[in-house]
Structure P
Amino acid sequence: MLNFSYQNPVKVIFGSGVTAQLAREVPAGSRVLVTYGGGSVVSNGTLAEVRAALTACHVVEFGGIEPNPHIETLLRAVEVVRAEAIDFLLAVGGGSVMDGTKYIAAAACHDGDVMEITRTRGRCIRRALPLGVVVTLAATGSETNNGGVVTHAATHTKSAFFSPLLFPRFAVMDPARTLTLPVRQVSNGVVDAFVHVIEQYLTYPVNGKIQDRFAEGILLTLIEDGPKALSQPDDVEVRGNLMWAASQALNGLIGAGVPQDWATHMLGHELTALHGLDHAQTLAVVLPAMLEARRDAKRAKLLQYAERVWGLMPVDDEGADGEEQRISTAIARTRAFFESLQVPTRLSAYGIGANAIDALVAQLEAHRMTALGERQDVDLALSRRVYEACL
């Protein structure tokens, strides 16, 4: 029997035309900071709709939050919060804007050095401003969880933080808002959600039947509808399934009570920090190599993954050689799936060669990422072999 606690207080408002419901969710009279990234929320009309819904509030806007949001940028937003006496935050965008806004919510209320937020992974957070989100990109699932990842540009460091105080009060999720996204962002979102599931599912068996089946269902949905989002870009039903899959991939439920890995993410973070790759691009590069390097430790779940997700059924008397072939095929199909989404899975595709590996491993060591994975057995030597296999 699994033993765990699970909490998710986020109110989800899902469907077409739901942005107008913001008027019911943000208290009238609030002093709201609306945060966003680039100009897409302006050009596609999302920001105008948000403004129209918040006429009963005093609204201040802060744009320019980067992909992999920089702490330096977010601290400028904290200055705005304090100068304007902001009492509610509204993130309009994808995972980077949501993560950045969570950091703003905590930093604006923090006494002392704000770098403690990342140094302690959020354990120092005692207060935070309330926040809500309007989702325009299905990817990270940040809309329904209490964590974020931000980048300290000065030190090339990506850091995660978590706190129960950082759950959004609500998440407005209109799949139609994702129809104007460029292919790269759509593909990245599918890869991101897929690897989020893998990190919580493909570890070792603990008889977590419901979590396993739920995870497999999300993976199958992403495999089915991910390519459709590229070939049928105007299909809002497809986008709805992907948006919901991404949210369910990281809202805490499929990881409740089961071992979790996250080594692929940690190695990927260093690729982003040093070479500027998109987060999902790093995951597509690292995951197949990580699975290959750890196929013995993950053998039982890799065989389950091969059978239930990729339909690679065991045959009578297949023996160890047959099992090894099914594992190899499952890993190969995972790589091919990412490639079908136009996300390359080799470092060479991004102009990164063997001469980059020493610096990547050094970054892992500097950030104390020396015992990763569900059994903490991914040491620096194994991480080096994984990076080498990514070439």
Structure Q
Amino acid sequence: MNNFEEYCTKFVQSVGNKEGSVSPIVTNSAAFAYGDSLTGEGIFDGSIKKPLYSRMGNPTTARLENILAEMDNGVGAVATSSGMGATTLATMSLLESGDEIISIGGLFGGTYAYFDETLTRFGIKTHFYDVDEFEKIQNAINKKTKIIFLESVGNPNMRLPDIKKIASIANEAGVILMIDNTITPLSIKPIELGADIVVYSTTKIISGNASALGGCAVFRAINDGEDKLKSPRYAFLNNFIKKMGKMALVANAKKRALRDFGMSANAHASYQTLLGLETLPLRMQRVIKSVEIITKELDKNGFNINHPCLDNHPHHKRYKDDFSNGCGTLFTIDMGSKEEAFKLLNNTKLAFITANIGDSRTLALHMASTIYNDFNKQQREFLGITDGLIRVSIGLENPQDIIDDFIQARG
């Protein structure tokens, strides 16, 4: 049974209740009463597992966290207010001034800006490399390196990382590997491939209909015996490991980031995300199939398409070998100029012009004039942003309708 079929059963069974309200309960309360002082003390020291305060967790959100952790074979998860909230929680719970990050491959513009601009202001340096620069990546690791970060699929450069090889480099060096799996939930299982932390913007295909802003970080268990996180590099985790054992990364994230930065998930958004999860396997299957049909047909019709299912893509073999369950909803079209890109977008009848991805509807956006409009020439070149680049996120529409629409929009 493949992932999609397996989770068609798992998600609907996990989200629904078999007694009382079938649909998940939305707990719309910011605060929780403890009943007595001894219980309050136990809740705060972690010996009693009851809600403390919604900034630190909510029963509706906890249900979402449990399901997402199980999806990725993690020991636990922390849901957040957005995808950038998840990335911030996961990184800031591990970093301090003077630390370094190695970032690999194409990056969503918000993540690149966070690493290159925001973290720099706090004395944290990021080194950027292409997905295949293995020797440079290995040589860049030093005693200050705390995180190796990559996206499962480059957004929007569509380059595919060799996740197993990069995981091997990270594990050999004793460094945490963090993977943004927003585009490929179910398609890729990062923890099984060697990742320590997985982050998502659940706003995208997990929710699937542009109604719920959210994110989530999923953490692996700390091993009972030897574990790279017990090394001096991560000495600040020692107390968490002694107290929380395998749950140490989750506890660390809640105390060092969620408590102090407050990127907490909203209960109603968590509820909407749970509803999205119920149909995620079906939507992923359809979209992955549609993307291959559409990109191959548009390529035949003379469009400059970038997607690894095409024979001319540099990572086509990696796509066939390592991404047999697809690589998400995205592909790009390079129209050669901003003017031609605007013409295509303005003429399309189906695509929604928006910065979102992973929606039930097909979405499209000119990259250089929007998300990357304040990036310099060197940054754009590294990230694969050309003057005529359009990012497309395929939805649930009939593939032939999308093909016909783009052909007529080109004129």
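Quick note: the coordinates plus some simple rules give every number you see, no bench work behind them. All values reported here derive from a predicted model rather than from experimental measurement.
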(request) Consider the structures P, Q: one of them gives 16.7, 54 for Rg and Dmax of the Cα atoms in Å, for residues 165-332 alone as calculated from the coordinates. Say which. (result) P
(request) Assign the value 70, 46, 44, calculated as Cα extents along the principal axes in Å, to the correct structure from P, Q. (result) P
(request) For the read-out helix-only ellipticity at 222 nm (-39500 (n - 2.57) for each DSSP H run of 4 or more, over all residues; to 500), a value of -14500 was computed from one structure; give its label from P, Q. (result) P
